[in-house]
1. For structures I, II, III, calculate distance in nm of label points 7 Å out along Cα→Cβ at positions 99 and 259 and state which one comes out highest.
2. Given a value of 129 for volume of the Cα convex hull per residue in Å³, for residues 51-122 alone, calculated from one of I, II, III, which structure does it belong to?
3. Using helix-only ellipticity at 222 nm (-39500 (n - 2.57) for each DSSP H run of 4 or more, over all residues; to 500) as the calculated read-out, with -18000 as its value, let me know the right label among I, II, III.
Structure I
Amino acid sequence: MAKHVVVSLSGGMDSSTLLLRALKEYDTVTGISFDYGQKHRVELERAQQLVEYLNDNPSRVFSIRENMEGYSELYPEVTYRQIKLDGLADLLDSALVEGGDDVPEGHYENDNMKETVVPNRNKIFASITQAVALSIANRTGETCDIALGIHAGDHAIYPDCRQEFRDADDKAFREGNWDAERVGYFTPYLDTDKLGILRDGLVLVGELGIDFDEVYKRTNTSYKPYPNGNSDYKSASSVERIEAFIALGRKDPVQYEDETGPVTYEIAEAAVKQVLAANV
């Protein structure tokens, strides 16, 4: 019996690592991203770029050719879809969507970070992802998991990242659908933080025959990216990402920028260290 999974792929660091873990654990992998009018739409471009990199990886193709008799793959090809929720941004009140207030800067512990909450976002995403997973399960007659990148570091300002929300949402899904027992969940990072996720990424790139920097430069965590796609280093999401790379002892491969133009990673790192020191 094949193992199927649907990955909720935002294009950020966490869900991209989750995609790698899913490729290691499952036989078929479907990635889904959502275009809901977010200002940081570059994350969708990065998700597409990452999928293309993974699917075109010579190590994966070489493995197939070396094992023609059994068609054994180093990891499966990713089926990827972007779901467009046209018109939703105009109806949502959040600093993260087009037309919203400016995205606040600083640390997630700051009160103004509540402005980055998108009302009911994860419920909307969950409903669609559940429908896709159940459809795969029904078509194949097998089970299908939903892979989520939720982790212990998810902040209290996001109620739809809490386990209580997940439990209630899952109950509603099972009450409202036949054969919902065929759908399960894959949440490997529930008891770790962003540093733990990056550490898992380091292990996975070796096992999958891919390059760490090539993977993570195809991710976006910034809520305030520049028009050219470069990341800021002052929004809370960027601060948290750089903090994880500092702890890992590796240079973040994405290009950072500020009002002066592109900057070196060292400049971004130094600025984040100041923010972290101020929040001790």
Structure II
Amino acid sequence: MQAGCPIAPSTAHWPFPDLLFRELTKIELIEPWRCTGRAAGVVVRSLLAGAMALHFEDLALICTSPLRYLRSGLGTQLAATDAESMRSLGYRIHFVDSAEADFFLPSGSSRLTLTSKDMQTHGLSGVEPPLVLLHGIHEGLDLSSINLRLLGSDWFQLSYRSDLDGAIEFVPCGSRHQLTTVNVTCPNDEFGWLHPASPHPFVLDGHYWRTAHPRDWPWPLAKGLQSQPAGDAYRDTMRRALLARFSQHDALRRRLEAVDRPIAVQGIPEGLLGEVLCELSR
């Protein structure tokens, strides 16, 4: 048994519909993690996404990131094993009929569906049908997680990763995706909303800006800075554009405030995002 996993379902109260001996038939990933050179949503043995729907035959467990989709940063609260306190999962959950899952998932976002065969291909399950043999709630130091023991596999942990842009992670217990720095080269990267060209329009100085990328700056301003993209004027204009964008998009500002590691974004001078964050917090 790997560290951090319950030994039996009695280790914590299970307040949800009974999943025992139901087959995990598919997993839907909403805004799947994007990593250059890897399949979307899959990082080594981790599944990462802004929201997930785990389908157990006719039931679906819906997990959504409050950082990405909700104004409140609070996840679902569960009673602790001492019955005297509440513990948060970090993410929001719903148990619904599988046919109604779409009503509880964020709309308008990219989606990827993994079948049980796909999970086998990615080394997440064996050849046996992934039936739920045991389930439990693991109480971590800060957040709790949902743990599942599947036939042909070991324990899996469904946890909230506030350090990974509020992603939901489904991973074998004892494994976690680690990210030391954030490097963004285009809007389609993970953390791509930080890129100047990400499609989040704003208004600055009475003008509508489609993006913060120099190609979308008002023409007189863009033309004057073409010859000095690394100068002080460029840095100041980018600072003002980013301030306007993040101040006019509350969800983006909350995501920026949650980033807790070094950031390098193509087109944004070093240290500028830190300056923007300081100004936003005043």
Structure III
Amino acid sequence: MLDTSAIRSISSKLLQAMARQKPIYVSPYCFWEILCHLDENEKFSRFKDLLMKFKYVEVLGNPYTLFKTSFLPEDLDLQARVTEDDVIYATLAALQASDSLNTFYSAYIEDSQGNIRQITNCADRARKILGKREEDYTNFIIEIVEAIQLGKVELKTNDDYYQAILDLIDGEVIKLKRQGAELELREKVISDAYFYYSYIFFRALKYSKCGKTNVDKNDFEDSNLCLHLRLNSSYILVTADKGMRNALNEAIITLEKLEKPGLNTTLQIKEVKDFQSLS
């Protein structure tokens, strides 16, 4: 699995060659992050080339929607949704056929359910949607940072770190139960969301230790990529983002130090320079 930093760093030629050997996965957030720049002044060709790299990878669905779907089988709207990869691949086809932003924005796409969708101003629309979600996420991180700094969270031992992550996960369990999920779901939520909430916790802890009040807005997209990762994940995550690597490696070390049966992971984290050797 590649994050946005890896997609930017790895050449199309290498991506294409590696994709012939094994599937390469990306989160839709990687696509949306780059799409936001497509309408920048005189940069259409540059960002079109970046987006066309997605032809060589398998785009996953919205991670939080996929996460909820597994817990809410009775939610028919959720189960019948048009998936993000469906729309993204249709958008890529329109983009490939376009030699300018105006040409691209004049196109229409059709999803797998026969819905006709407008592409007009999709970069600006993506920016506004991500901007609002980044703002909400930033406020959430600031709340955690303040709780740490005020001593409301006990963080003296490795067990304390794990408990702090569990407290965040338990908030998700409560939300799912309110939406109609089964009562006995905590263990599965831990397995499915451990890396997501670990990333959030360790990034907040880093900000707290550094005394930073300006949260990197891209943490939102990175955290959502982590929601694709399960404890039993078969993914090897490739990233050029040091903050991402550090947070996830700390999450893995926290599990290893617990030495509890069943609480382990197969997830691997690699740098971009190691990508070619993974064939």
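Read-outs: derived from the displayed coordinates by stated rules, not from any lab. Since the model is a prediction, treat every value here as computed from it, not as a measurement. Cβ atoms are built from the backbone, for glycine too; each structure is taken alone.
1. III
2. Numbers: I: 164; II: 129; III: 97.
Computing volume of the Cα convex hull per residue in Å³, for residues 51-122 alone on every structure in I, II, III gives 129 only for II.
3. Details: I: -13000; II: -5000; III: -18000.
Clearly, the read-out refers to III.
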